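Scrolling down, you'll hit the structures one after another.
We did not get these values from a lab; they are worked out from the coordinates using the rules stated. Everything numeric in this text was worked out from a predicted model, so none of it was measured. Cβ atoms are built from the backbone, for glycine too; each structure is taken alone.
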Structure I
Amino acid sequence: MHAVDLDPPWDPDAWRRAARLALRAGVPPEALTWNGDTQGGLGFGSDLAALPVVRESPRVSAEFLSLANAVICHRDPQRHGLLYRLLWRIAGGEQALLERATDADVHRARELEKSVRRDNHKMKAFVRFREVPGEANAFVSWFEPQHYIVDRVAPFFARRFAGMRWAILTPYRSAHWDGQVLRLGPGGTRADAPSDDAQEEMWRTYYANIFNPARLNPRMMRQEMPQKYWKLLPEAQLLPDLIRDAGQRVRDMAERMPEAPRRRIPMPPPSSPEPMDDSLAALRAAASQCRRCPLWQPATQTVFGEGPEHARVMIVGEQPGDEEDLSGRPFVGPAGKLFTRAMGALGLDRSTFYITNAVKHFRFEQRGKFRLHRNPELSHVQACRTWLESELASVRPDIVVCLGATAAQAVFGKGFRLMEQRGVWHTLPDGTRAFATVHPSWVLRQKGDAQGVGYANFLEDLRLLQGSETGQGGAADSPA
């Protein structure tokens, strides 16, 4: 009999390492004891690792890995053994095992997976952040998950609330986001989170006004919003009274005199307001109401530039992505992280640059739950040209770096050929030095070895900034 201690018990990598060693050693499921919820180190190293290898590790499907990653988060103490039993059977020749829904092991694993995914959904739906008194842009939430899902769900909140600092506390685990890095740590208590804040009274007023008593279905409501979560939700304080008074409110609505529908004539979208002055703050406020092209309608918000008001270097990208649209900040998504990594590799401080985009709204195509990036059109670039020119006039950088063809054509003109002229100094009409390179998202789209080559060439182009940091950059090679 071999004992396996996993710490933490919800870590899929720890389970896979132990299962791989056991499988290679030919240890059958009945000869393993999984102590998944014990404390202490990963105990298999001195036991299973010492056994001779009698078989090679099998190749398993992505479906099994997805199933295992979910099931490992369940609180069932038998889950580790169940997963190893499935793996043993698949390695033994039952390649289509997961397709047999009537199999007892498969059926049980699917039940656990479904319960974990339901808990994932509840956490995304019922986490409520409360502002930390005395701290700017800092929020804390208390949540009580049914399963070990914090590590699994926390990256969702890091993407969705990238622009604020927050912490999610649970009895067993905590997640902390500082705007750049997601950290996971030990759990806390409900007393560690604020009990209320000023926004909740506004939310309760709003909820009371949109509550429709005619559509009240307490059974369905409790099914979608189980009563155990009510204590975490500010609007839940109103539910007993709203449910109690629903019948009378419906009768009052039925007895009320009918009103003729009022015709609504849609107003044309307002034109963009003019900034009060040429400061970045005034430009940002005016751009937030921009209606110069249709992109403002589906987008969440305008994503304006950010950085020092008189930065020596201005970085111009193409347009915001999904994470930028949600957070309101430029270059915080995957491409922005690659750009930040490149800056660090060159010893450059991203915070000293002013970073913006040629187009200020996210253009996308909705595919189910996902928003797929679409390149902006020339009309969108032209509509945003005033904002980019105003930023250049306000910041007055010594150097402009264009990332991607859209940014390069917005700065140098539509005749600019990025792949032919990348990494070459140019002089703009006002004397500002500028060069262009590929957008970091282009590097991320490359496959295999091509991505490494693309990143190395991207770094080589950006290396032009190293000499320019001390004012020693070479003279411009060609006029814009």
Structure II
Amino acid sequence: MSRSPQRWWALALIALAQFIVIMDTSIIGVALPKMQNDLGFTPSNLSWVFNAYVVAFGGLLLLGGRLSDLYGARRIFAAGWAILLAGSAAAGLAGTVEVELAARAVQGAGAALIAPSALTLLMMLFGARPAELTKALALYGAAAPAGGTAGVFLGGVITEYASWPWVFYLNIPIAVLALIATPALMPAGGARHGSLDVAGALTVTAGLAAAVYAIVRAPEIGWNSGQTWLTLAGAAILLAAFVLIQARRREPLMRLSLFANRNLSAANVAQLLLGAAWIPMWFYLNLYLQQVLGYSAFPSGAALLPMTILIMLGMIALAPRVIARFGPKTTLVTGLAVLAAGLGWLALIRPTGSYLVDVLPASLVAALGMALAFIPSLGTALSSARPEEGGLASGIVNTSYQIGSALGLAAMTALATAHGADQLGNLPALTDGYSAALLGAAGIAAAAAILAAITLTSPATSQSETAPATR
């Protein structure tokens, strides 16, 4: 199978999976007001149409990765599509707030099975050929910004010309196509002998879900709220219990010694900080375009197209060549530094600014940095694990990015609010708040560049560390 041209069709399906997983986070944005009217959402719980998906997705990723290792990535990949299909149908048919939020959580659970198993299948198909692996990761990585941007466009078109349930129904024919194509295109990969660490799975899933829940809710109820800190304390206790369980079990959900591999740990930290810098930038750039420059939702999405196109081209055409010439460490550090520079430039936005002067050039610099940083950090995290733990490594790196995104957005929201972002209609105050968030994101990217430069090792020096992983 790995020598067949069909593997490139398999890669197309894997990229489609990444596209859909990310699109489902953004496609609902324009539809939210109509969903609020039809289903009776209050302003305070409307955000949970987004958060229910993110909490389930982030909380179940590690479990999804381990299930891929134990029962076969192709089987879990197909199961994820089936669950996503069911959740999408239920979300479109929902007539109450409770059903809608439950269906969104089911969608997130399906995505948590699809994402790590898709990366495992990619490694199975291309892992033995480094040059092809870099290209495959580039195409996979480019599918994420494409999905995010497509979600904004499709959400606007569907909501305007059809009705909001179709933002969910759109997944159904795609999921059916994926279920039909998966047996023909994907390598079978045998299930492995071993038992599922149920206690570990329950504690880490509950702990991660509680942490994500607290983080995404904190800007709404306040970081000083007792509920926020109680939820975070509960998450910490559950995750501590998970660590103790892993240290004592013969067949743990996640080997703690996995993180003794320096490159794997460093690459996951880079992914966490990359998400913490990138997602707030995307969020606050959209707000600046709409609330300060006066763009409506659809033109705002169009204004971000040049950045999205550059990311895709950079990941597919530029990043593989730079990695081949200078190595993953240099490419990653350079990408993070360029991202920090672009975010710092964006932080200079003005209340009387313009798209061509204040947004476009700086956003393209940030996009170039993202394109250079994402592929080497993802590839290093995946290639540093044992082959039999590919699903777990995929789950960990996906979790790192998702947790980083939630942490970064929550922290930058608090920073923006402290500098005036809550004063709707006051353009100077709004701009100051958004500028503070963008500057904070630039600081995160700069810190990530410094940490990557210190902690990542070159291939020559890391070979002895990763050798045990190849046995």
Structure III
Amino acid sequence: MSNNTSSLKQVPVHEETIFGHPKGLFILFFTELWERFSYYGMRGLFVLFLTAQVAEGGWGWSDADALSLYGTYTMLVYLVAIPGGIIADRLIGQKKSVLIGGLLLVAGHSVMAIPTEWAFYSALALIILGVGLLKPNISTMVGGLYKKEDQAGRDKGFSIFYIGINLGAFLAGISCAVVAKEFGWHYGFGLAGIGMLLGQVVYMYGQKYLVHVGNFEKKTESKKSNPSKPLTKVEKDRLVVLLLSFLIVIIFWGAFEQAGGLMNLYAENKINLNLNLGFLIYDVPAAAFQSLNALYIILLGVPIAAFWALRKQKSKESSALFKMGIGTIIMGLGFVFMMLATKEVSTSESGEILQKAGMQWLFLAYLFHTVGELCLSPVALSFITKMSPAKYASMMMGVYFAMTGLGNKLAASLGSSAKDLGDYNTFLLIASVSVVFGLIVLVFLKPLKKLTHGAEDTDSNVVFTEEEQMA
């Protein structure tokens, strides 16, 4: 008995495993699950709260003003991730950055539940800062749980971790939307805050399983110094392709991120949300449709990754650039269903809505958007790491996040144009630009691939969505 006890004591806490994975993975899994629950719960209510009438507990803003603030907020969430990563790398390490970021998020979501204007803006600032510290660093800690030679284990670990992201997003869209509908906007915001508090409790409790990851390490002078050699011809060519790929990033997310803005408002105002299943009749909250993307990712992520892997085995075109082009086209085609939805809506001369569109159009639109996302997002970060010159690798990753942020701001600007262009023309514009831009990528695929000088041939098929890339 004493020998067994002695043996158990010799096993470090951070090396204990569950299903063959470090216990620390599941601490980070639940931390990220609840962080995403809080973020997507609040995100789904954002523009709906701002545009709701004052008598309904909202602020009575115009769609354009609400979308403008929403676009600025989501843009800053991405941009602040850049200094968040730098702070962790140079000052306090990933572990403390996630801890501080989580505390800021708990404070931000808690303040969001207070029904005053100062509280709302203060909450946004705290959440932006919190996400900036947490998101760029928690994924790095996941990778640090595994030995360098355990690539297979690391890949499986990330797959488990990303289930947490999508599970949190899925649960948030439904639960926070229902609570806001039944009890009031700030109860919905408050539920999102409770989710973040749970995530922070899990993270603080699990520190004993994370003792060997995310710690700050001072860099030696040799590591601090960047290569001073000028760029080679190959590096310059790859950099050109990389910069062009950033245009794809802006266009894609500028269209895709209509989900939290224009499409959210369209669902609220012009979609028949009455669900009648005979045994169940319920008015579905518009924000609940924000869960569809996460649900589709959970269902389709593996099959789509398998499709590309099989295509590559058959020596068919499966490069990152090809996937980006195809993904942008498929995502753009999703807006065709929104165009069809506008044909079902009828209004009176005074602008009163007489007939709303069926909710099936939202299910189909989000399906195509998710398939497009799963084609483009899995390769985006991998593509950047392969194309970037070594001395510009970190900077290019920062630029990627900046371009994603600009895509979010572009989404808000496009959504605001619906008032002047009309819904049909706005959806047509977004669909046309996305499809045309994706086709341009395919048309110039061969010369673009030539500029990669073979680096693109090692493209992987790991399933990372846009949200997962930011993790």
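Worth a mention:
- Comparing distance in nm of label points 7 Å out along Cα→Cβ at positions 69 and 293 across structures I, II, III, the highest value is found for II.
- Structure from which 22.3 was derived, Kirkwood radius over Cα pairs in Å, options I, II, III: II
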